[in-house]
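Peer 1: Below: a set of structures, written as structure tokens.
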Structure I
Amino acid sequence: MFIFKNQRSPFYKLAYQLNGKRRIISTKTSDYKEAQKFMTKFKVPVELPLEKTKLYTISTFKDEYISYVSGIKSRSYIRSIKLSFRQLIAFTGNMNLSFLDTRTLDKFINSTYSHAPKAAALYYRTLKAAFSKAVVWNYLPENPFKKIKAPRTLSTIPLFISPEEFQNIIAHTPHQYLKDLFTTAFYTGMREGEIANLKWSWIDFDQNIIKIRCSEEFSTKGKKERIIPICKILRSVLLNQFPHVIVLNKNNPAPPTDQFVFTRQNGIKLTEDFISKQFKKSVRKSGLHDKIHFHTLRHSFASMLVQRGVSLYVVKELLGHEDLSTTQIYSHLQKQNLMDAVNLL
């Protein structure tokens, strides 16, 4: 084990042996004494038996990785992982994990990009995260995706609808519980899964807020709880829905039972797929653009706020985004407001 430095990085590197191979990691310091301290404290990972390393295929790793993340990632993300690995195996074959190299993976991403740029970007992000865990688990000396440039995709402006267009959709929605559900999504920006799992215990009529909660049964996309204020229109909708669950004084309702807010008429919990399909039916009946889908309601909520001068930082918190860069897809609406203001001069 020793430390060294080269021209490619200002930081000292630590070299050590694992499974008969030389491994290198960064000490993340350019100070020699600090690098020596890093080496002193560094513990060489436990070696894997050679037999296990030889038998560890892409498919074997995929199964272990999915088992690991299933409790901390959303179902949609799990689907992305399964799809990404399925496409990778179709391209490379179910080879030994250690045989994968940057050249092969670069070909896989470029081949996908030539006919499906967005899919290439998805596979890149998902697999890069997975192989980072393979490094942590000592199945790979380094992440081969780190040397591959992320594929670029076109940045499109999110589709959103106006309150008038939304009312057109509501007019073509057959059931009241679906109208109330769509209205809740339009005036809160809640995700499909959050709407499906919304419980009366999340709603505080006294403080006029909805608390998006995480539990063993459900977790938000970023595993982050948040608070969304209830506007006047939504308060009226929820209070009208409330007596169907528990009959109380409308002016001062007591905490409700831990039941789902939106269920079918027979009390069965709604699935995300059911919600999405019902909304699409209403959109098509209304004669609006077929590209409008349930997630458009979330975009519309954010767009209405930004157009009314609400800060992107506030919108970020209301939507539950982890990074402001995600919220900045609505910044073009701010620019229009600024131009309108300057044109008044």
Structure II
Amino acid sequence: MKKLLKILFPVVIVSTMSMFAQDISKSGVTAAQFLKIGIGSRAIGMGSAFAATADDISAVYWNPAGLAVNKQNEALFNHTNWIADVGVDFAAASLKLGEFGTLGAFVTVMKSIDGMMVRSIEVPEGTGELFDAGSMAIGLSYARSLTEDFSIGFNAKYIREYIWHESAVGFALDAGVLYKIDILNEFRLAGSISNFGTKMQLDGRNILEIKQVGEQGQGNLIDTKIVLEEWELPLTFRVGVAADLVKTNDMRLTTAVDAVHPNDHTEYVNTGFEYAWNELIFARAGYNSLFEKDSEKGVTFGIGLNYRLVQAVRVVFDYAYQDFGRLEEVHYFTFGLKF
């Protein structure tokens, strides 16, 4: 273990320093922005500092390696009242397969526009048609503990965005590692990469046009297609640490810090804590996007309940609040089953 620590420690330090060596914002240069909306009220309540804390089904978003340390099968549904009346729904399930590891599946659906009037320069008051827009991601997960202290995990996902008669499709991979160290009750070190995949390009019937070639009234009519630009996915690197500062039979206090490097904005830090009483009632708080340039994010807090319904089944309910500064606050609701 000491040899592994000697390797991991300098790698984490150098990676973190390089993440914050630049102050360059590339906002608006990636597609599928819905992939950056956090999943799971527990994680959000902790300020999204969850890469090294992830040990439930929401790990498929933050660090898929966390699925391997989840001791139960689990199903989860998450609803988010996002900004501007946008709704984001997430559902996931995981299944323990003994020494083979853990399998998971998940789906994210965002409905951003529903029944908006189609307008054009020629008909600014509306053509009488309506259009909608939205996004979706479907994925499969696999995680496994290679030793008692070291776990790895992966996601493969299909991504689709659409607006009116146009759509864009992409494919991406996520990967993560989680390492436990027997100090401070339990100290955890983690890293993950999300949304490494193809570019996305809108295509559909509304970008087809009929052009006349030659003299007006005598030329040939040909079908033409407007080629739209391709856009990268929002690639995100996370390095996180977490520790159980207090851990007794009745209570636990966990603190966590994540350093995040996105490919379309400046770097930032998330930090938070979770207090658990008898692993039944939970209180959480944190701060999101510290040091991020032009950020509207800030304080988060949340509560949770993990109640044994019958001998082998637990019901989980979590709520989180996130402050978005000049924008409206966001509320997250999560319901789950552990069995």
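Peer 1: To test your reading of the models, identify which of I, II gives 13 for relative contact order in percent (Cα under 8 Å, 6 or more apart) when calculated.
Peer 2: Clearly, the read-out refers to I.
Peer 1: Now, a different point. Could you figure out which one of I, II the value 54 for percent of Cα pairs over 14 Å apart, for residues 153-192 alone was computed from?
Peer 2: I
Peer 1: Comparing distance in nm of label points 7 Å out along Cα→Cβ at positions 57 and 73 across structures I, II, which is largest?
Peer 2: I
Peer 1: May I pose another question? Taking helix-only ellipticity at 222 nm (-39500 (n - 2.57) for each DSSP H run of 4 or more, over all residues; to 500) from the coordinates of each of I, II, which one would give -2000?
Peer 2: II
Peer 1: Then there's this: For which of I, II does FRET efficiency 1/(1 + (r/R0)^6) of positions 105 and 129 (r between Cβ atoms, R0 = 30 Å, to 0.05), calculated from the coordinates, equal 0.25?
Peer 2: Source structure for this number: II.
Each reported figure results from applying straightforward, stated rules to the coordinates on display, with no laboratory input. Remember, it's a predicted structure, so these values are computed and weren't measured experimentally. Cβ atoms are built from the backbone, for glycine too; each structure is taken alone.
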